[in-house]
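Coordinate-derived values only; no laboratory data. No experiment lies behind these values; they were computed from the predicted model shown. Cβ atoms are built from the backbone, for glycine too; each structure is taken alone.
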Structure I
Amino acid sequence: MTPAIETDGLTKRFDDTAVVSDLNLTVPAESVYGFLGPNGAGKTTTMRMLTTLTRPTSGTARIAGQSIDDRDAVVSRIGFLPEEPPLYDELTGREQLQYVAGLRDLDADDRIDALLDRLDLADDADERVSTYSKGMKQKVATIQAILHEPEVVFLDEPTSGLDPRAARTVRDLISELTDDGMTVFLSTHILPVVEELADTVGVLSDGSLVAEDSPTRLTHRAEKEQTLEEVFLDVTSSDETARPVEQ
């Protein structure tokens, strides 16, 4: 099976500073890849390159077998939930999703209804987005990222702004996406999320991949019991130089 994501030497520089440096990833199809790192590590920049929003300085990447140089081919195969998703405040939640479906020429009313119900938004679907809490907006944006059943879905901090119950609902949904044939690239700094959901975890620090393994094996680094949090602190504890704000 063709890997869902492949990168070879993927690098992004701003001026003379490498925000992402020589990144090599191979993510199997129908898996959850947890992309873990502290704020400023380069996670968002990596996702922007993989979703064709930012061009790499050097290196290559393929998404679902398509080069990121072919933007149209990649965009048709992916879904993307940015950390601060753009929504139209004047639309209702349902209208927002219908608008996105229309952009993709989808007849998706039944799927919209099912996902609104799945994420506990059915009762508020016909209220304006401007009246929604941050958590409700995050759930609408999650639906629009998976509405077209993409081959690969990129989620940047998907539980941001959610209360514990809503976060649980979203985490359960993410765990179900691979059953529907999707691959999930999950970027977060919240350790329990990747510990629970990810098949493989990659740890990014100062723009470089410093560890990659299953959550279980990462917790047994150096032949001793550690929590994933302790491993994370170990592999990201090297001195870091000042870095530009991620673009």
Structure II
Amino acid sequence: MLTGCADYQWGWYVLDPTTAQGSTNIRFLLAGFNDTIQVSLISMLLAMSLGLFVALLGLSKHKPLQWLNRLYVEVIRSIPVLVLLLWVYYGMPTLMDVSLNHFWAGVIALTIAESAFMAEVFRGGIQAINRGQHEAAESLGFNYWQKMRLVVLPEAFRQILPPLGNQFVYILKMSSLVSVIGLSDLTRRANELVVNEYLPLEIYTFLVLEYLVLILLVSQAVRWLEKRIAIPSY
């Protein structure tokens, strides 16, 4: 289909699995899945933890904690992910006198960027829980943290699972920005191969297909999980 769109002479030989060159190039590109999935998954888990903490600040009855929540969310959401990534990679080692490699700089930046969105997802999910559930937990003698851990959060998780899945897809796509600081992810490997082979259209088309397959698999897994934890209707 793509061949008939223009007079461009496609050089798919560069990714032909039946040749030594093509097979080597494909293995090189596919190896980027490891870093892409690892940095995205770790960032997602850390962002969920930090986002939940920030969300609980916003649900507090104390005004200073609510203001801290709003300040954090609004500031972090206003910073482009690429800018935050560059600041973490080049700025944190200078300010804190620490050494950050490409992987952990990417994890920290994606975690911070995503935590602000996670905080809003958690806040909305918790506020959607019926007030009667809170009163029932309090009548059983649960303190605030027991109520949240045993009653509110398990129910809220069912409601926020779809937006959590969307945010994980967002992190997977944003992880491509980590390539600018040298992490050998899918995008970085595609860029390096383009420099060697001088066939950007073919290689970036393959990169699009890599991300497409990865995100479709994640989306399908989220749908399956939604069905597994859905409350049955009678």
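Matching task: 1.6 is the computed value of distance in nm of label points 7 Å out along Cα→Cβ at positions 75 and 147. Pick the structure from I, II.
Attributed to the structure labelled I.
Out of I, II, which structure matches 13.9 when mean count of other Cβ atoms within 10 Å over residues 19-26 is calculated?
It must be structure II, since only it matches.
Using the calculated result -9000 for helix-only ellipticity at 222 nm (-39500 (n - 2.57) for each DSSP H run of 4 or more, over all residues; to 500), pick out the matching structure from I, II.
Comparing all candidates, it corresponds to I.
For distance in nm of label points 7 Å out along Cα→Cβ at positions 51 and 195, which of I, II scores largest?
II
Have a look at I, II and say which one yields 19.1 for mean count of other Cβ atoms within 10 Å over residues 43-50, as calculated.
The value was obtained from structure II.
Quick one: Cα extents along the principal axes in Å came out at 51, 40, 38 when computed from one of I, II, so which one is it?
I
Quick check for you: by FRET efficiency 1/(1 + (r/R0)^6) of positions 35 and 131 (r between Cβ atoms, R0 = 35 Å, to 0.05), which of I, II is greatest?
Largest one: structure I.
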